[in-house]
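No value in this document is a laboratory result; all are computed from the given coordinates. These numbers were taken from a predicted model, which means no experiment stands behind them. Cβ atoms are built from the backbone, for glycine too; each structure is taken alone.
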Structure I
Amino acid sequence: MIEPQRTYCFARILTREKILTPTAYAYRTKGGRNSALNLDKPYTRSGSTVAGILEHEEYIGNTINCRTYTPSFKNKKSLLNPPDKILRFGGTHEPLIDLDTWEIVQRVR
């Protein structure tokens, strides 16, 4: 079971191994600035950040499209699509976490 203490431990390991946060990585590779970027601590992330990453289906190698739609060209507000209209494409890239871990996280969260 993936518990909050475990995700905190994962976050500490990523910090110790000097793995950049996504925001710091984007800043170093593309430039630009983000309000969430802390240049003094580019490797530090919270356990809840790690848990959030583990929840995303993209990290098991899938691509997800059409999560949102705009009802009219006059209305620019994006609305969430119902689950049956979301398009999922499996195996489009190398997974970052294994399917078993991802399924455990889905059950726990």
Structure II
Amino acid sequence: MAILLERRQSLRRRVFKGAKLFFQNYMMSVDCTIRNECDNGMQLLVDQDLMLPTEMTLLNRKEGTLAPVQMIWRHGNHMGVELDGDVEDVRVSEKSYIRQLTTMLRS
């Protein structure tokens, strides 16, 4: 019997949140779904046919937050990302190009 070791440092929470990944200086974006999250990362559901870079920015459309993320693993349409910097509220950002992302939020 194989024993699987849990490598996460915090508990994961199952969620179903709409999100968007940005890359190439916000010139490219793809829709995704956050399937579970923990304090320092999350599992995303993405189109398995897409080629994605390892460093991206994730917009959580439900919470209105934007965070840099780094892809840690990917299997088919499931992808694990780790938070790679500060989480920012797009509604109160000092940067106008980030505040414009509020049109993509869901209430």
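Out of I, II, choose the structure whose coordinates give distance in nm of label points 7 Å out along Cα→Cβ at positions 48 and 72 equal to 2.2 when calculated. This value belongs to structure II. Which structure, out of I, II, was relative contact order in percent (Cα under 8 Å, 6 or more apart) calculated from, if the result is 28? Source structure for this number: I.
Given a value of 14.4 for mean count of other Cβ atoms within 10 Å over residues 40-47, point me to the structure among I, II it was derived from. This figure was derived from I. Starting from the value -11000: which structure in I, II was helix-only ellipticity at 222 nm (-39500 (n - 2.57) for each DSSP H run of 4 or more, over all residues; to 500) calculated from? Attributed to the structure labelled I. With semi-axes √(5λ) of the Cα gyration tensor in Å coming out at 25, 15, 12, pick the structure among I, II it was computed from. It must be structure II, since only it matches.
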